[in-house]
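None of the figures in this text is laboratory data; all of them are computed from the coordinates on show. Quantities reported herein were computed from a predicted structural model and do not represent experimental measurements. Cβ atoms are built from the backbone, for glycine too; each structure is taken alone.
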Structure 1
Amino acid sequence: MHISHYYIPRSLANCTMLEHLALGNNQIDDIFPFWIGALPQLQVLILTSNRFHGAIGSWYTNFRFPKLRIIYLSNNEFISDLPSEYFQNWDAMKLTDANHLKYMQANQKIQIRSYTWTFNYMYSMTMTNKGMKRFYEEITGIS
């Protein structure tokens, strides 16, 4: 599909099984694409480093992003914050059952002659936000 440097084609609304949409660094010069919120399976939306502009108003809450878990909007030209109603409605971002979380990990198997060792490494992360560092021992995965 051709993505113009100026807008996101509305035909993406027909991609009802779309789970990840990464359109960062494409010089898209448009308002926030509210219609993407109607995609029923969308979990990850990346719109960083474009030229999206204008306000993101709360009157667009009909487009609910029912399964959205990750959204990147940085380095654009929006003139408002995300309305708090969005965060109240984005249920997929809420922790509902901590007992069934799956964590990202790497598995490594080493075999020397007749001996085999298997190691599982949990991914960890250090995040710095406005000078504050925070260490996360485990990172939940997207399933």
Structure 2
Amino acid sequence: MQAKVIKWLLKWLPEIIFVVVLAVLVGVAYHSGFKAAHAEQQTVIDQMKLDAAEEKAAAAKAYAEKMEEIRQLDAEVNRIKGEVEQNALNMKADVERRKIKNKQGIENAIAQDKQDAVCIDGLGDNGLRQYRHALGYDD
């Protein structure tokens, strides 16, 4: 039986060696192709990661620039708001001052008209002049 097996092996040995060598060559070619494809895909993945990181950095920079612009606009709004509030306070103080001045002027004009015995109800020359002044109709 051993002789038959040895005879059979010797008969088919070149074909067996050819098939084994061919299988090894196919395996080596497949493995090298797989490694090359893997390396190529890894390069693509690395480039995608790099692109994503660059886009993220650009977006962060754009966001920071917009936030700075918003901060500057907010500061400008606050400055203008402060000016408007100050102007409103100044105008209110001016109105109060004029109101007090007009009230005092009317009282003085009525007293002067009464003193001159021109009228008793505050519609004398001085009173009418003061009312015209209080209403903004200065001469």
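Numbers for the structure displayed
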item	result
Winner on relative contact order in percent (Cα under 8 Å, 6 or more apart) once structures 1, 2 are ranked, highest first	1
Structure responsible for -34000, with helix-only ellipticity at 222 nm (-39500 (n - 2.57) for each DSSP H run of 4 or more, over all residues; to 500) calculated and labels 1, 2 on offer	2
Parent structure of the calculated result 11.1, given that distance in nm of label points 7 Å out along Cα→Cβ at positions 38 and 126 is the read-out and 1, 2 the choices	2
Answer label among 1, 2 for the case where Cα extents along the principal axes in Å, calculated from the coordinates, equals 62, 35, 31	1
Winner on mean count of other Cβ atoms within 10 Å over residues 6-13 once structures 1, 2 are ranked, highest first	1
Source structure (of 1, 2) for distance in nm of label points 7 Å out along Cα→Cβ at positions 54 and 86, computed value 4.9	2
